[in-house]
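Asker: In what follows, structures are represented as structure tokens.
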Structure I
Amino acid sequence: MGRIETKLAEHGITLPDAPAPAANYVPFVQVGDLLHVSGQISTGPDGLIRGTLGGPGDVEAGAIAARACAISLLAQVKAACGGDLDRLAQVVKLTAFVASAPGFYDQPKVVNGASDFLVEVLGESGRHARSAVGVAALPMGVMVEIEGIFRLS
């Protein structure tokens, strides 16, 4: 078990198998040392994490969904690296989409669920640029979708 997977295990996380694409696209594309990972939707142990955020307590639920997306992103990075997650040198950028009701403006707080998690397990190499965008709906009614760019060693 590598350094990053050991840190994940300390947080009680075993990466799932990388999710297969749901349509006509590939899960990731590597260009030079940059790995572009397609959007990962919020999925937990009980299946899809669905909903539209806009009520009391929704930031916390959304942050849990965003964290689930970050775990799926790492699973895709591991698959792209032939199982060697320690090739991950830097999280470069996250672009996050949050299913939001009119009047919900806390998308950045929701996406902190992914950002905080990545910094917890990766340290400084987990710090990244990001966008947090509110949208009316996401595929299959999920709460959050996040795509990422990663630098590999």
Structure II
Amino acid sequence: MKNNITVRLDDLVSEIELQIEDAFTFINTKTGEVITLMREEIGAAEDEKPLESFPDWQRGNIENAISIIEDEVGTYVDFTLRNDYNEYEIMQDFIGTLDEHVREEMYDATKGRGAFRRFKDGIIEHGVDTDWYKYKETKIKELVIEWCKEHGIAIQK
């Protein structure tokens, strides 16, 4: 494990659930801190723009971005799993666990444009919304645990 630091599983799960388009997540392997930066903050660090030209609340993130960009010893690990997490795929797997009648209806509802809205309406209508959220959380935790194992990062459950 890297530096024997643990990262909270819930912090990493939250990062995946947020799914912000222009956000990037890094783990400080010395402290266990989970850092989320916006594309704008990384760009400001790369362009070496003066911190004074940004609001106070954003300066800390830009300083973090500078540290990440300048990291030559591998202190920071990129935890942006946008390409590894596919909610639609998890949704389809969940539908496969449902009773046959519900399953067929839900598969049909999740085809084409508006699939996520129809899925959410359908799970509420069939009373399986609590099951869905538990299933989804379990799948995300499995993804995070596997990723952490592959990267030698200990997690605190």
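Asker: Out of I, II, which structure matches -16500 when helix-only ellipticity at 222 nm (-39500 (n - 2.57) for each DSSP H run of 4 or more, over all residues; to 500) is calculated?
Answerer: II
Asker: Consider the structures I, II: one of them gives 2.8 for distance in nm of label points 7 Å out along Cα→Cβ at positions 57 and 145 as calculated from the coordinates. Say which.
Answerer: Value 2.8 for distance in nm of label points 7 Å out along Cα→Cβ at positions 57 and 145 corresponds to I out of I, II.
Asker: Could I ask something else about it? If log10 I(q)/I(0) by the Debye sum over Cα atoms at q = 0.16 Å⁻¹ comes out at -0.81 when worked out from the coordinates, which of I, II was used?
Answerer: So the calculation was done on I.
Asker: Going by distance in nm of label points 7 Å out along Cα→Cβ at positions 33 and 137, which of structures I, II comes out largest?
Answerer: Max of distance in nm of label points 7 Å out along Cα→Cβ at positions 33 and 137: I.
Asker: Thinking only about distance in nm of label points 7 Å out along Cα→Cβ at positions 73 and 97, which of I, II has the largest value?
Answerer: II
Bear in mind these aren't lab numbers, they're just calculated from the coordinates by the rules spelled out. Everything quoted here is computed from the prediction, not taken from an experiment. Cβ atoms are built from the backbone, for glycine too; each structure is taken alone.
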